[in-house]
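Trainee: In structure tokens below, several structures.
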Structure I
Amino acid sequence: MAEVFYLDGEAIPFRAGQNVLEAVLAHRQESSIPYFCFHPAMGSLGACRQCGVMVYPHDGKHPPRLTMACLLPASRDLQLGRAEAKVQHEHQLISELLMRNHPHDCPICDEGGQCHLQNMTVASGHAYREYEPEKRRYQSQELGPLIRQEMNRCITCYRCVRFYQDLAGGEDFGVFGSRDRVFFGRLEDGPLESPLAGNLAEVCPTGVFTDKVYHQDYLRPWDLEESAGICPHCSIGCNTRPGAARGRLRRVRQRSHGEINPHFLCDRGRYGFRYVAAEDRPRQAQAGGRRQDVDSVLDRLAARLAEGRSAFLGSPREDLDSNLALFALARVLDAPFAAFFEPWEEAKAREILALPHPPAPARISAYAEILVIGAVDRVAPTLPLFLRAAHDRGAAISLLRCLPSPLTALAGEDRLLPPADLLDAAWDWLGQRHHRPFLLLIDSESVGPELLHLLRREIGTWPDGSGILPVYRQGNLPGASFYAVDGHASRLRTALAGHDYDHLLALGQDPQEMDGPWWRSHGDIDLSLIDHRRSLSWDDAWLTLPCAALSERPGLYYNGEGRLQAAAVAYTPAREERHWRSELGPFPLAAGGALREELLPSPVELCRALAERLGLSERWQERLRFHRDFLLRSEPRPGDPGVFLPAELRARFRLHSAPPPRATDQGWSVCRFSHYSEEELANGARELHSLAPASAAWIAPGQQEARQVRLRAADGTSRTLPLRELPDMAAKVLAIPRAELVFLGLRPGDGVDPEWLD
């Protein structure tokens, strides 16, 4: 039976180590004790003095005393009072003190309707204040395209700086001043540099920091319809709460999942959804470059598929059902299918699925020894939160990297190496005597399949409890990869190159964005695209079919630890008609305009329509049902914590031989330079992507006096990039954005022969 203490005579259960306020918040949805500075991820500070309770000693010799609940450890049979008049009066006085300089601008504050300050002021019983002198005033700062500041609302709870510095590790935001002239901000105006800066809008209880992107398309929170979503922008699979109204997705906030994202969400996950409202988002089907209705395009596509010379390409950024629907259609047509266009990517996915069950992100802090390989902070920006928690608990963190990293402050061992040397360095680290379980946290985009293969072959010799957690940007890579076991990518390319097939139907993946030289060398292949973003080949494709975005349809996603999670439909897209319509006569549109639904079909619906036109509907449904039953032993619902991929399904990937090693020289090599905002879908979020640096080739300082560098692709084309110096990166390495690597047909670690230009 749990131990309890008593608050106004009510028994409150608690766990060892909890303070009184934590226990009350865990016991009730809403606390009867008002508070401001306490946050479950940041602990107690006692700065606001709002959470006072009366403590009654058991000995009868000492008088009751007022103590802050957030600083009072919970103990058995502790007697506390909150309802008595003295405590309530104290709460009212503190509320009045904290509100002394507040501008009382609730009608125009974006925090209205979700304001912790409003809620706690009401909870304290405070209604009228007597302060009459002139209020303190600040000049708010310009903090970039994501966060808006109104410093005059501040009550000095210190939540913002505690999160930004202590948890997120940011160095460009702090606290200035003293007494009642404390200011939270930067030394000067400018964008916040942390990839977790958007969380300021959630941790701030008073509207000092609000969401600037949401402000552009703002509605009061009570007008939003929220649903259970899954972030598609990396392998972590954070839980989200999309909020939509009047046919538009307005914002995305974090939804707590104790094993994945207990409290916070990265800025890519928070703002990457803006691609659904991109001005160039495709909404009209096309055939031969001319707009047509969907039925006509489907008829034309079905006739092409019936010829038997079409291949199929899935996508690791599409949901599980969409990939299975396309795979089932390829099977009933006896046509080749691949989830990846590039064999290197397929081999990487195969090795990730072959890993024994990886740990959940929240379990990272429990490891005593951690080896970080590559730029995990750029791929999955929430992971440094867990690494910092591990460091605070005394974990020994080692870092192998090519590029600058904010994790260097946490690393006891920090080695700066070119990509080709990461394998040997990892082997040296593993050769040390490790008696306790350890974790390898790997940026799979930097190391590729070779290192993953060798490490997972050795995992059986490690101490029990050791593990490998790979991270990658493709949000549903495991969900698209179950049929990558047979080398589908190589067979697909061979069939297309040999002209056995002259048409490729691609879902959510553009082959030109996967391997530029190969696609340019095979320009006689007709390409049909099903997508909800405008890719490189969209305007030149033989046929295009726009589909519903991920938030506009339900979906199933496997994250990097093998957890299957479900996302609900966030909204039904619609457009507002605000112009005058003559057919209405003298009557204008209703206030706010009329809504016209813009329903786009999901990929599953498009595959179903194609199967019907081909006369294969029953066979397609049977095949789709067979694949779903094979993969989904149990199916989660939106909002559930998720179910795990069965171990026997992972085991089938462990039978493969090692991927062939790549040839690298000892001269210059390439690695991927990425900003935390970079991901295929998030690239459509203009506010977020505006923070990324301009495209360039980056090298360590002092290696070259040239201003430009030219690199050549296998097909003879070349790309000239401006040359920029980047401190604290490996020597003899060119760091290049992904788009340039794809254009040149290069992978991280490949050797290159650069041509230096003035």
Structure II
Amino acid sequence: MSPVNPLDDAATARAVVDDDGVVLEWNDGAVRLLGYGPDEVVGRPASELCAVEGGCEGLLAPLSVERRTTATVSLRHRDGRTVPVGLIGHRRPPRAGRPGHWLLVAPVGETSGPLRPDDPLAVVELVQSPCATAVFDTGLRLRAMNADMARVLGAPADRLRGLRVTDIGARPELTEVEQAMRQVLETGEHRSVRVYIPQIGGSTSRAWLTSMAPVRDDRGEIRGVSLASHDFTEQLRARERLELVNEASIRVGTTLDVRRTAQEFADVLVPALADHVSVDLLDPEDGGDPPSEPPPPTVPVRLRRVADRSVVTRARGLPDVGELAAYPATTLQAESLSQARTLVVTDTPQALARRFAYRDGLDTRAVEVGMHSAMAVPLRARGMILGVALLTRHRQQEPFSRDDVLLAEEVAATAAVGIDNARRYSREREVALALQRSLLPRSLPITAALQAASRYLPAARAGGVGGDWFDIIPLSGMRVAMVVGDVVGHGVQASATMGRLRTAVRTLADIDLAPDELLTHLDDLVVRLSDEAGNDGSPGEVGATCLYAVYDPVSRRCSLARAGHQPPLMVLPGGLPEPVEMPAGPPLGVGGLPFEAAELDLPEGTVLAFYTDGLVMNRGLDVDAGRVLLQEALAEPAASLDESCEQVLAALLPRGDVADDVALLLARTRGLPASKVATWDIPADPALVAAIRKQAVKQLDHWGLEDAAFTAELVVSELVTNAIRYGARPIRLRLIHGSTTLICEVSDTSHTAPHLRRARTFDEGGRGLLLVAQLTQRWGTRHTPDGKTIWAELALLDEA
């Protein structure tokens, strides 16, 4: 046989054989080894090359994917002699449409023999090396190795000698090692590479640090390469565990949402630690805190699935996220909770499947995927048991180790704190939201003065629910008040403060204060609330903004004032939205500064848009840019105010979640026709009261309100008589015909307000207002710049 070129690829015999034993490929090295050309071998059974019956038995036995086998077989040379050949068989799995096959390799020529004593490579001492060491010649073919390297490669030196690294391992990762060895030969410099390859005879990967150095003879010429490999798998895994703990501290608990926090925990562990992770939390029946003591070991445990992650498609039979299920005492989850410790079970898939037989389909799935190891880790935080995480392995072949348990417990502790924080926040937010919604109007009142629609969105962020509110308050004389406000801060405290302010506004509105006067009284209240908050040790600084407007459908005038709040937008009939020009008052709580009111004449059908800052500043825009977007949204035609509200929210809050509370109130004004209002100037003569009653009754007959004439006549008589007797000129009577009420108003220039009192038996007077109060739906007094107005409302429809 002719000398072998050390860099010639034909120095290695290679053949590819399919699963049926038919030769598919035959290289030049195989020709040198046995003398047969490719046309004589390809397409024929490999067993025909065996020199004796059964000489190749066991070489091509089916093995698992990416496994390696070695064997010494007797093959027949083309000239008839028998050639003993040490073969290495690499199993190649199906890939890219190509069926699975075997790659068979064997060394050819003198490189397969042991080193001669005079060989320069023989001077390298390998036996005493502290790591796996081998020597390769200038053709990058193995010439010698120590026992540690033979153990790593899974074969003795005499079987592997003469093969290249890629022949021995036949893995893509080893190509990098061979390239580094070539660079050592070319440059004479040391090289190091890291490779991750499966362990010989197993499926777990090992990490190797491979260092290469040139081997020189006495003259300094490079005659080969020495290779030393160090297994640093454990160090790498320790570093990966630390990285996983650090990653968990960053990725888990990014939000205050229980399910998302649990899902982040599962996402961190899959596939780094487990192939499947589920998180189930205890679900107390009373909705209170989780227990601090483990549940009894003999009763089922009620758990709610909050997170689930797997390396494969989600299997049927698993509980859905959000589903509440009872776990028998024999399940891993229940046992782990009752014992308050981590449990690890490693067994056959069939044995593990019995642990999951409590739910249809789970046991079958465990066998199908080949589950072999499971670990249940209780989630505990602040002395409470929150739930349990179940980790399983089926794709990773190693069972859970002690280090894996410590790692899972470390990450679970981080996740448990995050879940508990989210749970506490969620509960506080639910309380604040329930309080907020209970304090907001459940429905807007139907009035003759305007048509209204509203929207409220709580904040979806760590700050929680805020103190935004809005209201529509019916006033006397068919008038109506519109209010919108925003309390500084978030949470239950802000909601409680909002409730107090809303109640105060309704109380002050009930005595018919002008908008600027109402805000002055409200400012005094906020100052007192801030002082009270500071006195009990909690933070003071209670503040709020508010806008208060009063609309009169008779005069079609609107009076409004604001305390640090955004002015409303006004859309005149057929016009475009524009901000209302009005004085800017200080926020509530500043104290001592005046508020000014603005007066507007509004045509019937004018739309007023009241809103809080959250609507125009939620997308990171400033107030002016947000107001422009709001104007554009309001300019879009809509069939109703409700549809306009939806258009506004869709335009300004496209994602739905908001960083701050949002309150929006749209109101379309209505006007009361002049035919529905009757006014008389009253002379200060008691003798003319009877004539005035007749005129009032005549007007009621004209309106078709004969059924209300008797009661209205009595009320008019009492109010006019009191005004003549105790009031000051001029005196005026006004009747307003609403859709459901009749309003009687008597105005004079006196600022003295009447009040109810209990008349004694022999008193001649004092019963008039008591009679009015009994006959009417409600009555009261409102002060005007010129005096006062006493009013009374009569219901035109019975309660049925």
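Please treat every number below as a calculation from the coordinates, not as lab data. Predicted, not measured: the structure shown is a model, and the values here were computed from it. Cβ atoms are built from the backbone, for glycine too; each structure is taken alone.
Trainee: Can you spot which of I, II the value 0.65 was calculated from, given it is FRET efficiency 1/(1 + (r/R0)^6) of positions 420 and 692 (r between Cβ atoms, R0 = 30 Å, to 0.05)? Each step should come with its number before you reach the end.
Mentor: Values: I: 0.65; II: 0.00.
That value comes from structure I.
Trainee: I've got another one for you. I have 4.5 for distance in nm of label points 7 Å out along Cα→Cβ at positions 676 and 716, calculated from one of the structures I, II. Which structure is it?
Mentor: Numbers: I: 4.5; II: 1.9.
It traces back to I.
Trainee: Suppose you compute semi-axes √(5λ) of the Cα gyration tensor in Å for every structure in I, II: which one lands on 47, 33, 27?
Mentor: Numbers: I: 47, 33, 27; II: 95, 27, 25.
Comparing all candidates, it corresponds to I.
Trainee: Compare relative contact order in percent (Cα under 8 Å, 6 or more apart) across structures I, II and report the one with the greatest value.
Mentor: I
Trainee: If you rank structures I, II by Cα Rg over 2.2 N^0.38 Å, for residues 268-395 alone, which sits at the top with the largest value? Present the calculation step by step, with values, prior to reporting the outcome.
Mentor: Working: I: 1.54; II: 1.00.
When Cα Rg over 2.2 N^0.38 Å, for residues 268-395 alone is computed for each of I, II, structure I gives the biggest number.
Trainee: Now for a different question. Which structure, out of I, II, was distance in nm of label points 7 Å out along Cα→Cβ at positions 284 and 748 calculated from, if the result is 6.5?
Mentor: Working: I: 4.1; II: 6.5.
Value 6.5 for distance in nm of label points 7 Å out along Cα→Cβ at positions 284 and 748 corresponds to II out of I, II.
Trainee: Could you tell me which structure in I, II was used to calculate helix-only ellipticity at 222 nm (-39500 (n - 2.57) for each DSSP H run of 4 or more, over all residues; to 500) as -7000? All intermediate terms of the calculation are to be shown ahead of the outcome.
Mentor: Working: I: -7000; II: -9500.
Matching structure: I.
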